[in-house]
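Presented below are the structures under discussion, each in the form of structure tokens.
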Structure I
Amino acid sequence: MFREAFSLATTALVRSALRSALTALGIVIGVASVVAMVTIGRGTTERVTEEIRRLGTQLITIRLGQEARAGTGARVDAKPFDYEDVEAIRQQVRGIKVVAPLSFQTVRVVARRANWAAVVIGTENEFIEARRWRLDSGRVFTGHEIYSGKNVCIIGSTVREKLFGQADALGEIVRIQSIPCEVIGVLTSRGQTGLSQDDDNIVVMPVYGFQRRIQGTPDIQSMVALAHENADTVRVKNQIEGLLRERRGIGFGQGDNFHVLEMRQVAEATAGASRVLTSLLAAIAAVSLLVGGIGVMNIMLVSVTERTTEIGIRLAIGALPSQVRTQFLLEAVILALFGGVLGIGAGLGLAAAARIWLPVPFVLDPLIIIVAFLTSAGIGVVFGWIPAVRAARLDPIRALRNQ
């Protein structure tokens, strides 16, 4: 019985091949949209997770915030950190492996006949260790260079490429504003971060030299710290917050005028936000699946009307209503599954092609393929049921009168 119904269903669909293809197109678009959105979303989550894994979950950043201006209620930038804050964290916070000050400014860097706008950072060697960076060539600062503020620098791979091409930059002189600076090292390439910022477009200088010659003040805008591998970063974060509140004179009940971020929490929050966004996009794309299902039902109802005589003859010569119902239901399911299979292929193709414009990996999730296939079958059953039941309930005599 099932084999006969399947044969009749496929024959009917092939007989109206163009209409069948156009009907399945709605399912193709809906399934392709959902599969592509979910696959790209999974790739984005993987990219962000990899970025955070590369930085290390033990990384802690301390940044300036804002505070209320007395008597006005307006928010203004909080006072900057100083080097005593850095030393206090080094000496008093347990679980800290290294901590480095950061002063930075976007400056035009010049070498030979080339110039390029880069982020110039005044810091210490601990910055490179905390960020888990490596040198592609050259060396880090000596203690004398750091504390004397000597004009030496370590450049990122983007700066090296823009100023020197593929030539060796070691020993070359670059001008930062009007300050000549000898290149003593080149950092390995890190590429763009999850926020599409070029991590390699930096120049690293000794902090004292940067503050005196570039910034003009001893202010420190932020700090980075690296906790020991076995340290609880949440506890370390709480210690840093308590210490800085005390040093900055923040009273009980007052809000912090700084932010301490530990990468493990950032990783969890970012991954959660990415999953929510992926689900939202998939839900929006799924609306087109609903439209495609309605299209299947509409065409099947038209098919029942056009084939009234055929249905009447089958019923008159002894076909059971259940057989007619099964045939029309199978037609709807075959249409939906055909569209679903094509949609899965198209969605995966779109997700793979999206890597040309989006810097995210292609992450194939077998579960979404299974869900898309089963959803297509479900759409065929749900939206094919009403036409199938209508066909099965036709009165053979009335159906034959329409001949």
Structure II
Amino acid sequence: MLLPKSFLVLLFSACCGIVCCAADAPAQPFGDKVCLRGSLDNARLTFERTGKGTVAFLGGSITEMEGYRPRVCAVLQKRFPKTSFTFINAGISSTCSSTGAFRLGSDVLAKGPVDLLFVEFAVNDDQDGHFARSECVRGMEGVVRHLRQACPNADAVMTFFVNEAILKSFQEGRVPLTVEAHMAVAERYGVSTINLAKEVAEEMTAGTLTWEKYGGVHPAPFGNDLCAQMIDQLFTRAWSAPLPSAAALKPQALPSPLDPLCYAAGRFVDPAEAKIKQGWTLGVPEWQKLPGDKRDRFTSLPMLCATEAGAELTLDFEGTAVGAYVVAGPDAGMAEVGIDGGPASRVNFYHAYSKGLHYPRTVMLGTDLKPGHHTLTLRVAAETESAGHALRIMQFAAN
């Protein structure tokens, strides 16, 4: 009987008395699904020689949950037992790569220099964002490019998790759109990748793994162990030889961008900077009066709120794009949006997941703008596809 690669690694680990495979594991158990681009020497050098390290994890619910992330933290601590690590959990459920690009500064870089960043958004760019390829590239390239501009020595690892649609694509011999787009960014910038989605698809096609055993979109312990094993294999490939005594930190390459309008300058803009014409208030919503599920991380945050058609504001910003990071619930409305006094366009804040949940998402309001100063005009529309007209803005986003 053919045994799955993941089972063989677990068996090997159990025999050796360890949780995840390390340097003694089979040489290349995951083939090209574990792809080392360049090196991870900067992170290793910092961990070994300074005795300190900062490792951040950016992504959606797969990152936020107690899944692959704490397992990778344990792998790193085992490999560098004398190193004092700071681990940053910057996972927020439902968020996509565009939101990741806009919040990288506040949620990761504001905490200090980063030595190693793990990032995952393939699933959410697919099932939450329903992104075109261009938006997948703009978000993920924004994350990688911003990281390298702020922390030139930082290493990064991109992981592709899996949902049913991504699984189906791989099993039919097609590379899923979000994976292909993110992979293009990884190749451009020499970022190592973990193609967990392809590994799961191959094992399922071979009959050595089931979707139930893997655990589904939010992996079960088995699935998270498999991901951690693949990342540990990446470390083995990168760090098997001793560091040369003359090794020194080397800034990462910063090639020309795949998309010059990628969100590399992505940042949040305080909603207090908006100029209110009418109908908006800034404060914590009265959540107990609102139908729909709420997530605790958002319920104490002040938001710029409007609930009636005709509420209007303006926002001055610098850059080539502007959006709003919102929670969009059962009463989420539409907006009429204009840039620099130009014709208004209609933007719907309601999402398919808003029906029973105040759902976090970044809604782009203007893109492909000329660099420089701009003014956004935002007016709540009379038309709606929901139970109301509400707009609740946690942050504006600009690039």
Structure III
Amino acid sequence: MTVDKPAKNAQIHADGTLAVHAGRFLVPSNPPSSPPLFQASSYEFSDLTDVEDIYAGKRAGAIYGRYGGPNGGHFETAVAELEGASEAVGAASGMAAIAAALTTSLGPGEPIVCASELYGGTTALLENDFQLNGHRRIVVEISDHQAVGAALESSGSPVLYVEALSNPLLHVADLPALADIAHAAGACLIVDATFASPILCRPLHYGVDLVVHSVGKYLGGHGDVGAGVVSGSSARCGPIRQWLIRNGATIPHFEAWLALRGLRTLGLRMPRHSTNAAAVATYLTTVPAVAHVHHPSLPGHQQHALAQRLYPLGTGGIVAFDLLGDRGAVDAFVGSLEMIAIVHSLGEVATTISYSAASSHRLQSADERRRQGVTAATLRLSCGIEDARDIIADLNSAFERSLQHAGPAA
């Protein structure tokens, strides 16, 4: 072991003072096989020249928790490498990452062109905070490329914001085409790729400018992280980092450490999530109590060919489906599940289910949900990494029990 610096306690006589300064921090001369956790909220400087050099970025060093730390930097470089990005910036949540990406891409009063299908929290952010600050929200159907181009040209918006795979119905954004359209109009294309992960899709390779992830989903993968991350060019990520620092929304140290631990198994987990979801989607098409199944792996899906082109390894673990009936049918079904828990998140190693009208799209009106295709009987299943046969068995038993208790749907 090597000592960071000589002991400074030789002249201390009072026990209370010694208690504050006692001990030595030993730094191993050889690196650990697993990244250590740095929970320090602040760091010491050797002198004022050291202060100036670290603040100016002339040499590597840490300053204060809000500016980030070693674990955050480690996680960020890992995500950047996976995404094929020049830089990545960790945030305190997925919503903080979205807010930072949008805010730094907009000038005063500039409008935002966005997909008609978005996570409910994103829609609430756009409808409230951004519109109150003068950023009008212009909604377009992103599969209508002519309409997307017209909206960008007529509004002069510098931003097109979409989800790679929409929440919850898994509509597939044609990222190469949308990147061309956005750039032709001088706009930045920002993509939330949370449902995909960099294992299944690297949007930057298709010309996307910024990629956002809610880290607590697939990147973390174990339901124990709350964080976000944005990837892109250094020119775009620099202002994002400074915005997050000013707003106190950088990624916390422990969350970054957990996220990196989860990231290491991402390549193993994503193919299993995807194959399980495809198997479950196929099963659900055979269930009489299911009115519609939303999954791009199904040959009848209108974007099946596009999904195969952009997602050759699969489209992740999400399957959305509409039950016959209404809220009563939903209550009976989810109440009959045994292994599958009701969880208002996704991407964990265990299979979970959520009721979109009460979770991801709770903040939207019933009319807005219907316009997006989210009904009173839409459920979002996040397939974990269990054996697909066990997931299907639990679903099948729940269908049988719920029909016995509630009777056939009208």
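Suppose distance in nm of label points 7 Å out along Cα→Cβ at positions 31 and 239 works out to 3.4; of I, II, III, which structure was it derived from? Structure III accounts for this read-out. I have 42, 28, 18 for semi-axes √(5λ) of the Cα gyration tensor in Å, calculated from one of the structures I, II, III. Which structure is it? Answer by label: III.
Coordinate-derived values only; no laboratory data. All of these numbers come straight from a predicted model, not from anything done at the bench. Cβ atoms are built from the backbone, for glycine too; each structure is taken alone.
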